[in-house]
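What follows is a set of structures to go through.
Values in this text are rule-based calculations from the coordinates and carry no lab data. Values in this document were obtained by computation on a predicted structure and should not be read as measured data. Cβ atoms are built from the backbone, for glycine too; each structure is taken alone.
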Structure P
Amino acid sequence: MNLKIMAVGFYGEGNLGDELILSGLLELLPKNSEVFVTAGHSFVADKRHNLSAKPVKRRGFIAALSFFKKAFACDLAVFSGGILQDASLEGVTFYALRMFIAKLAGCKVVLLGAGLGPLKSPLGKLFSRIALKFVDKAWLRDSYSLELYKNLGGESGKAFRGTDLSWGLFLCDSIEPKKDGLLLINLRPFKDFNIPSDLLPKNLNGQKILPVACRMEDKVFLEKLYEQEAVLVKSLTDFEKLLRKAEKVCAMRYHMALLAARSSLSCKFAPYDSKVSELCRETGIPDFSLKNSKFASARKGFSEENCFIFNRMKQELREYIKENFK
């Protein structure tokens, strides 16, 4: 059967993490599928991983109508990456509305490598609780998300531990730290987040640094803070090139932190919400809030465990598709 699949996320917005997720997703889906992608202005319709990926407008009220129309032509709606999080209103309403529409249109609704939360507002929790009733199957990317899913009333028999979809992409993990190399610093603008004092320009004590951005707003923020050019990372290849010049990494964005953890370099993370805090816990990599913490590599077995989970998730998805679409 040639499946028609709606991939739902903030794709085509110039964000490294979301583009890695989309590439990982296309690695997982059946090769004869036709894929529609909710996308912003920077998405380029192309043929990736032998799959046809076509954009569906993401922004605005008209976008919801366009999604509604396309959803009726689809068999499966796949929600991936960070979803149902109320750092912004759209972080909840965009996903909740499209879960409802997809279910109404007759799609099977699947969360694949999805991260839930943080959810702080009562309204965000209410919308999320309602939205999760439309989910047919869920693979959540960390223990925090799995627990939140259950706390919001999601059916435990439908939810399983998954991992981030970027694990489907190869990253060279044998690059040795460069002696006296650069400290890669990845920070993002975020309300109520205080930059760790160790990373303030006045406290770097002449250390060679390279500001690294995952999206344009990070680049602007970093260049203003450090008064030097920041590198905008757009792909795994870009990141690997930087690793060859680096000794250590400090990361704030989730996917920059995850890529750093997958490398052999020593790291510290600057958690601004639950997903990065959870990554600190899973990797054993310290965060800057811990007094006298030192840079460290991810614990032994971290990469192997997540590669195993990714492959298991891939097999379980295939079995789910085989059972439900004949």
Structure Q
Amino acid sequence: MKQLKRFITFLLALTLLFSLASCEKQSIGGGSKNDSVVLKAKGQKITADTYLYFYNNYKAGDTDASAKELHELALEAISRDVALTLMAKEYNVKLTDDDIAELDSYIQSLIEEKGGEEAYYSYLEENNLTGDLFRHLYSQKRLEEKLREFMTDEYNNVIVSDDKTLDADIEKNFMAAKQILILKSTDNAKSLADEIYTKLDSGEDFDTLMAEYNEDGDVDPEYGRYFTKGMMVSEFEEAVLSLKEDEVYKGVVESSVGYHIIWRLPLDEGYIDDNYETLRYYYQNRRINEMISEKAESIELKKTGKFDSMKIK
């Protein structure tokens, strides 16, 4: 399900970026066209540019969301961002000189690729970014990778993921499902999904219909997709959770990605054995995300007097 995985990765990335890697009290964002500090939390100062980046990217991803919903999503992303910074500090995870040099080289290559600094900054602006924010994004992406590496290293004993722990978690928190996905970008997607479900409901074979229509190109045709909580879009996960094993969901499930016709499968021991390390990776990443979420929930974002003066498009 490459399209779905890219969508989820995009949303997760939004919630894990933009704080500075240092432990000093500095602004997230800043040095840009709208560097007014609009929020404060745990020694971090969040600028208008940063808030608007999150707000506008969520708006682009969900055009039906209300201003209040977009505001809450932006605040949630910023809270997780601050949580990531605090966790990196807690475990003494930092960017090295080599990491920074690699970032400098990457930015320079982009400037050359775009045809110079003016074109480069125009490109950033088109994507709701400034030079500083872009730099923060990629620094924090690397910091987040290093934090995950540290937390999943068994010698650091942060995320316990031995076989006994994993076996118990797979039984409790993992699911398997097949689906026929019709992407929203497909012409007449909703009517096509309804037509497919009608065929299924009339007795046609699920696997045959999946082979003909499914746009989830990254799913095992025999065993379906194995996943744990938080990996998939919420509508898909909730639908699977509502089913018993070997049960097909009644009707078509709509999500931000597309239209899903879902069949929950029992967990297969052979598949689990063959893909055990992949499932361990899924478990470790879920636990890290849960830890970040727990810390984010404890963070209070305080508005400054400049928050209400921001111009939101």
Structure R
Amino acid sequence: MVLAGCRRGGAGGPTAQPTATYTPRSTPLPALTATPVPGSADSPIRMLIVQPEDARVSALGSAAEELQTMLNEQLGLTFEVELVESSADAVREVCDTASGAPVLAWLDGVAYATINALECGYDLLQLERDSDEPFGETIQIIVNDGSGINSMRGLADSAFCRISYADRMTWLLPSLLMQSNGVDPTTDLETVNDFEDMDALLEAVDQGDCQAAGVSAAYFANVQPGRRRNIEVLDDTINVPYGILVASAQVPLGDREAVQTGLVALETGDWLETLFRADAISEIDAEALENWTSVLESTGIDFATLARP
């Protein structure tokens, strides 16, 4: 018996030959770029200094170059000393973690308040002056002796005088002093009057045209007795650091320690006066800085919020 074989579909045909397929090959990954070492020539440590308002640009540039040369020669690291226009610029650079750049910045007491609130820097050193106030400037409130004001609380509903809303000595720092004692300078004062200069302001308080004003203790101590015959000084004061050197988180601990040791040991010269209005750089006075931090906290101001755009 013969059995016929059947298949479904069309007619049979020859078996298809297999086709060649492409064999993928691995592609080598690009070489990883090594992260520059902070303090090296590829990643210099930037030291930012806020330009003093009354200094000559040429003198500032020369002093900055002198400081940079000394740092590079004596600390074994690479530095770039830069002048910036404002404390806000310096704070922004210190707190810029995205850039990864190692940054040092010299800040005044108010700018330090922002760094302290944002917790984005390490305090290293401070400026010192050969005076009765070596580490900071004392701010006090003067009042006309006929005003009836004998305490900070008495400033409420008073006529207060200043140079301008942006003046550090007669408004910004006295405002902190008032707020630390429970007086809001934006709402509690009856009037705030601006004067052209310190002579006019002092005369207005002495003559009773103003009831109160804020001045530095050093300035007032040098005023001739005849020009302050009718002026009294309130007991409450604040001491504001002349300048504090802070480091960003990108500056390694070893480099921070080298800066602390090296800067204190640098030979003093005209560059200190030109750049900082100071006579020396010294270690942090922990007690003085703690007192300043306490004053800032007592104001109730959220410095971190103020720093945000």
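Assuming -17500 is helix-only ellipticity at 222 nm (-39500 (n - 2.57) for each DSSP H run of 4 or more, over all residues; to 500) as calculated from a single structure, say which of P, Q, R it is.
On the way: P: -11500; Q: -17500; R: -9000.
Derived from the structure labelled Q.
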Highest-scoring label, criterion being Cα Rg over 2.2 N^0.38 Å, among P, Q, R:
R
Match the computed value 4.7 of distance in nm of label points 7 Å out along Cα→Cβ at positions 155 and 187 to one of the structures P, Q, R, and report its label.
P
